[in-house]
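None of the figures in this text is laboratory data; all of them are computed from the coordinates on show. Remember, it's a predicted structure, so these values are computed and weren't measured experimentally. Cβ atoms are built from the backbone, for glycine too; each structure is taken alone.
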Structure I
Amino acid sequence: MNTKKFFILFLCGVMSVGSALSQQAAKDFALRQYDSLTQDVVYLVTTDTLLYSNDAMAQLNELKDYDAHVYDSLMERYVRIDGKISDSIIISQFKSTLIAELENMGLKVVPVKASELPDSLSSGRHTLNIAQLEVEEFVTQDSIWSDENGKAYSYRVPLNGVSFNAWFFYDEKDTANRLTLFSNEVITDGLQGNITYNNDKAVVKYHITRINPNDAYSIACITAKNSAIYFYNLLLNKYVFNATKGEDKSYYGIDYDSGNILTDDEPFDNFDVIPN
């Protein structure tokens with residue numbers, strides 16, 4: 001994003017981006033979260049199931065009955081996560097990280113069962129359902145490039161990747177305002193390499209740092225942290241929109257490290273909204 005962002009400093013007033021009304025509304029929302037009498041409350045439901053997907057698995061399973069040695073070798077190469085992590089631990093870590101980050105930004109989180117979700121919500125009350133969590137393994141490619149003495153050369157290397165995917169239902173019982181939200185984070189094998197030339201022949205050397213099961217736990221927590229920020233920003237902009245009756249077109253978001261509120265004329269990183 002090229003547009004410059006500005007801080008809205010709680011103790012030093014606001015910057016002149018967006019209307020004065022929307023700036024004040026954004027500031028009011030942030031300050032409300034640090035008062036137990038006015039802070040927003042989030043009723044949180046969490047799935048107890050973790051899904052797995054791996055596009056390579058179907059193809060590998062076709063080899064299982066023909067060449068067990070090749071099958072085992074390819075499984076080790078292309079299936080790095082499935083069957084090697086604890087579903088319950090990764091779900092628990094995702095939930096606890098999400099709650100901790102939401103509360104760190106001032107929101108009150110109340111874990112509930114799906115059957116305990118309120119049928120109607122007053123102002124400042126919200127429901128969030130962690131509806132589906134998935135570990136998705138895939139194969140991608142990266143390239144090592146060289147452009148030496150006018151000779152361009154590239155060498156492609158297949159790499160493993162894993163994406164931690166999360167789907168949420170926001171205010172799912174409110175037919176007018178409910179949203180389906182998606183968030184994910186991706187990690188791939190690390191590739192380091194170079195291309196040298198020996199008598200005009202390209203020589204490629206590279207090293208791959210393979211992803212491992214611990215990486216699934218790490219990106220689950222990163223996804224949870226970013227989802228908490230996205231959700232805070234969603235509530236913040238909803239509050240500003242309602243306060244200005246939709247007349248102001250500025251966007252607001254929290255700077256996680258400082259706790260300050262930023263404003264911009266373009267949206268901040270946020271959930272993907274899936275049409276219902």
Structure II
Amino acid sequence: MKDYTEFIDLELSDFNDPAYEESLERFKTKRKTAMRDREVVLRKRGLSDAQVIYDLIISENKDIRHEFVEEQKKALEDSIEKRLFRMKILLSVVYFIFAGITYFAVSFTTGSWGLSWLIIVASIIFYIDFLLVMPKTLHYKGERTIKFSYAVSIAVMLIALLIWLILEIQTHGDTHISWVVLTATLSIITFFDSFVPRLAKEKYAEYHTYLCAPLTCVFVHVTLGLLGLLEWHIGWLLVFFGIAISLLSFVIDTYRKYGLRARAEKLRLEKFEHKEGELNG
């Protein structure tokens with residue numbers, strides 16, 4: 001059986017930095033074992049010429065330097081991710097310890113145990129909001145699990161829920177103002193979601209318009225109704241207006257998609273017929 005040490009050492013001779021020593025030896029051992037295993041497989045399949053086997057295995061391992069570099073990159077990325085994860089855990093613990101201290105300090109100082117629990121609720125909501133909108137580089141492998149536009153919408157809605165809860169407790173549910181906060185927030189979120197995906201040229205952006213345009217009008221209708229600025233029976237016209245916008249958007253999108261395609265096909269056929277006529281002429 002051939003010894004592939006010389007080939008491996010030659011290919012990886014550039015990596016003589018002491019920082020690579022341990023990982024380099026581990027990589028060489030693993031690769032040498034794999035190459036010898038490959039030789040055994042080839043012999044079992046009927047190849048007997050040692051030089052042919054050697055040349056074949058060497059040709060299969062020409063990218064050994066690139067593979068080692070990629071392995072080092074992955075190891076570095078994993079190391080960074082582990083340190084980042086530990087840092088996030090540590091900061092989370094410190095954050096909630098601080099929130100707990102604040103809660104007990106306010107509770108003992110004011111004696112308002114019936115209201116001070118909102119500090120814990122607010123702390124949790126702010127923590128979730130930060131996780132949702134924190135920079136992409138702080139996410140695992142720099143990739144967001146939730147699209148940023150959705151994350152912002154969820155974060156804003158959580159803040160609105162916190163405000164709703166505070167107002168409900170303060171007013172004892174005697175007014176509609178707390179619900180106005182929710183419906184107004186939903187109006188703003190659905191309004192922007194109805195056209196921002198189109199501006200960003202996102203996939204399936206048109207469906208955002210079809211869904212969010214009527215929803216925006218529904219939430220505006222409820223908001224204005226709760227504030228007493230618009231009669232409920234008149235406000236329903238807003239809902240029909242939103243549906244009309246969705247239908248109009250659908251018609252325009254359909255025309256653009258299929259109308260333009262049909263015209264392009266027609267032009268293609270006309271050109272083909274023109275060329276065919278020239279050839280026949």
If P(r) over Cα pairs in 10 Å bins from 0, in percent is computed to be 6, 23, 25, 20, 15, 8, 3, 0, which of I, II is the source?
-> I
Structure (I, II) behind the derived value 5.3 of distance in nm of label points 7 Å out along Cα→Cβ at positions 55 and 87 = II
Ranked by relative contact order in percent (Cα under 8 Å, 6 or more apart), the structure on top of I, II with the greatest value is I
helix-only ellipticity at 222 nm (-39500 (n - 2.57) for each DSSP H run of 4 or more, over all residues; to 500), calculated, reads -10000; among I, II the input was structure I
